[in-house]
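Read-outs: derived from the displayed coordinates by stated rules, not from any lab. In this text the structure is predicted, and so the values were computed from the model without any measurement. Cβ atoms are built from the backbone, for glycine too; each structure is taken alone.
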Structure P
Amino acid sequence: MLIFSKDIGQRDHIHELEDKLPDLKLYMEYQRKLFPYTVIRAGLDLAYKEIDDMLNYVDNDYRPPADSNRQEYPSDVDQWYRQRFPWSSAFLKMEDLHYTLVTLVKAMDSFRTHETANSYHWTVLYDSAHNIIQVYNSLIREKPDQSRDIHLSNAVEVDFDDFINNYWLNLDFMIFSQADFPHKRHMERKEAIEEAIKQRMTEGEEPMAALEALTPELKLEEATLKLLRRDPVETRFLELTSSPETGQQYESLYQNKLETPEHGKISVIDADYLNNHEAFSKK
């Protein structure tokens, strides 16, 4: 199973401040209506089907294969790829994306290990989640009966920005780029990194050289640096780092406490939900 910021298999978390904060309670009730595992898995399945269709189309000299169920193919496959997978396509060729999708789907089906993703994987997961949420929300609004075939939630639209805030570890792949959504939780880190880079650039350093110099302090992964440099993709960076399932991967979220200005010490997971609720409520 892939390791996210929170356990995507956990749906019934009760926030310790719900009874004191009615708006937070509504927010948590919304969270409990989501099926995070299904969002990720359905997104990967859709992405795999689409990319597989396109690669077969290209291999067949840009003619629909005889066994294809796809009704339409784009006139410009490269343009379609950039528009459909804007973040993935910035760093991965379509063949590399296909390989990454296979790797991620296998990880989602493994319940005996936990797999740690890197920035290459997070771009693919980001695009995949965005695409399936778009499809699902459109069905919820226009064809609610058909939405049950995907079933990303208990009959509510899924807020993509909030979903990323809650489940992504970081958005380091967006360093040097403009985000399409607020992603308040992650933008604080991104903006701090970019400000540190700007300060070093005033001393004459190139942006990537400044980022590399800051890597020990920022705890950036090697894969993130290679991605941001647009280095040729090495297959080893498309693999996941595997560790045994211990049942303790998320224990610190519940056992460790954080001090909050208004509510004193609360668990890490409740502090995170509280911050994301505040961003959610200001939309």
Structure Q
Amino acid sequence: MGAGLACAAALAVTGAARAADPADLARAAAAYRAQLQADPNRPDIRARLGETLESLGQPDAAMAEYERAIHGPGDVRRALIDRGHLLVSRGRFDEGRKDFNRALSINPKDVEALTARGASWVAEGKGKKAGAAMADFSAALAIRPGDPGALNARGNFYLAELKPELALADFNKALAASPKDDVVLFNRGVAYKQLGRYDSALRDFNAVLRLTPGDPMTLAAKGDAYRQLGDLLLAREFYDAALKADPRNAVSWEARGEIRAALGDGPGGEADKARARKLNPSIEAQS
């Protein structure tokens, strides 16, 4: 598939990133550290510190906090789920699922842990795991039918299976419960894009950008939508903005390279594609 479709597929699984002010995050981290200095035996606070460090782009420091929380006294559920997510994001799927399973051993009806385990099968990208993913999502939604997180995760599963109509139904239900959830809005935009309903997709992407201004994934998704509509100049403009916000996104470099080449800038297009492959040598296989 073309780089634009590869971009859409990648974005569909991950969703838009939640924006947060780095100064606010740094203050939150300092406040959590102060609480832990006063009472170090608080795994819930240590897990929240880890989440904050992840948002600050410090995954190794976050992992260290999750480890301390899990090996300390008290309720370790939050840290298990957080560490599981981080392991899955690093491609360590089986290890991540061990954490989700441990959380489920504490409470077999933990909707968040069931959802996270289901999402891990989707992230792994193996078709043979589709049944396991759906079983987890069905179990989560049987416990809490309107849970936005479980609905969003099942919608992402449908996007990965190229079933956007089913995904759209789940995202609409999730947004009925949480209408300003930028992640669900983004994913609904991707579903609309898969359906070729670009006006609706752009409305959702614009709503996300009002909530999280400058989000690079949403800017890239808008660029892809305009590319599919044939407006290459506007598509390039949004990819320019996306790469300014996140210059390490190989898929966006590849997509902009194809757009530049189509606009007659062959050398510029090749330079962008070379940058993409330097960041991710496997990008050519995805395009």
Worksheet entry | Structure responsible for 12, 32, 39, 16, 0, with P(r) over Cα pairs in 10 Å bins from 0, in percent, for residues 56-167 alone calculated and labels P, Q on offer | P
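P, Q: which one has distance in nm of label points 7 Å out along Cα→Cβ at positions 120 and 224, as calculated, at 1.7?
Derived from the structure labelled P.
When semi-axes √(5λ) of the Cα gyration tensor in Å is calculated, the result is 34, 23, 18; to which of the structures P, Q does this value belong?
Values: P: 31, 27, 18; Q: 34, 23, 18.
The correct label is Q.
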Item to complete: Rank structures P, Q by FRET efficiency 1/(1 + (r/R0)^6) of positions 112 and 144 (r between Cβ atoms, R0 = 25 Å, to 0.05) and report only the one at the top, that is, the highest.
Response: Q
Worksheet item: relative contact order in percent (Cα under 8 Å, 6 or more apart) computed as 24: which structure among P, Q?
Response: P
Response to the item:
Comparing P, Q on mean count of other Cβ atoms within 10 Å over residues 152-159, the highest sits with Q
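Out of P, Q, which structure matches -0.90, -1.21 when log10 I(q)/I(0) by the Debye sum over Cα atoms at q = 0.26, 0.32 Å⁻¹, for residues 24-71 alone is calculated?
Among P, Q, the structure yielding -0.90, -1.21 for log10 I(q)/I(0) by the Debye sum over Cα atoms at q = 0.26, 0.32 Å⁻¹, for residues 24-71 alone is Q.
Using the calculated result -17000 for helix-only ellipticity at 222 nm (-39500 (n - 2.57) for each DSSP H run of 4 or more, over all residues; to 500), pick out the matching structure from P, Q.
For helix-only ellipticity at 222 nm (-39500 (n - 2.57) for each DSSP H run of 4 or more, over all residues; to 500), the value -17000 is produced by structure P.
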